[in-house]
1. Which of P, Q yields 4.2 for distance in nm of label points 7 Å out along Cα→Cβ at positions 57 and 81, as computed?
2. Using the calculated result 50 for percent of Cα pairs over 21 Å apart, pick out the matching structure from P, Q.
3. Among the shown structures P, Q, from which was the value -20000 of helix-only ellipticity at 222 nm (-39500 (n - 2.57) for each DSSP H run of 4 or more, over all residues; to 500) calculated?
4. Work out relative contact order in percent (Cα under 8 Å, 6 or more apart) for each of structures P, Q, then name the structure with the largest result.
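We did not get these values from a lab; they are worked out from the coordinates using the rules stated. What you see is a predicted model, and the numbers here were worked out from it, not measured in a lab. Cβ atoms are built from the backbone, for glycine too; each structure is taken alone.
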Structure P
């Protein structure tokens, strides 16, 4: 099974947080446990690709949601395009190597 790098995982968070989402559904949607999720979310918040939408439930509990910023959407789209180009070039290279054998 191929392991994701931090960049790909951050892109997944940005894509999943396109609409404002609570931490738990966002975390499970990206298949992450709490600590790695929060490390990546804090990085994304710090660089302005993700925003924190605070709120309060009627019973006083915190109602935190995360949402991708416009800059985060642009970043995620560009990064996905770049990953696609890299993957396409890798596949083309491998096909040439296979055909040469």
Structure Q
């Protein structure tokens, strides 16, 4: 049996009564897991990009930087990351790539 619940501000457990509320909680769990996966992939790519930059591996850094920008754009289009956050991160990545060449 699956227990579906939300906590309110006081920490009390509120169980949903309506079927659509139960479905919404199930959907939120799925989306949360998917979003966490995408954010984790972006963070690990960013770490690899920074490591390649510090190790002076320019070819690898360019590949990682471009794939990181692509992942960020995809996350933005799906609404996982806010557009201004993506714009800021893109600008920083592309400026670091421009300094390489």
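1. P
2. The value was obtained from structure Q.
3. P
4. Largest calculated value belongs to P.
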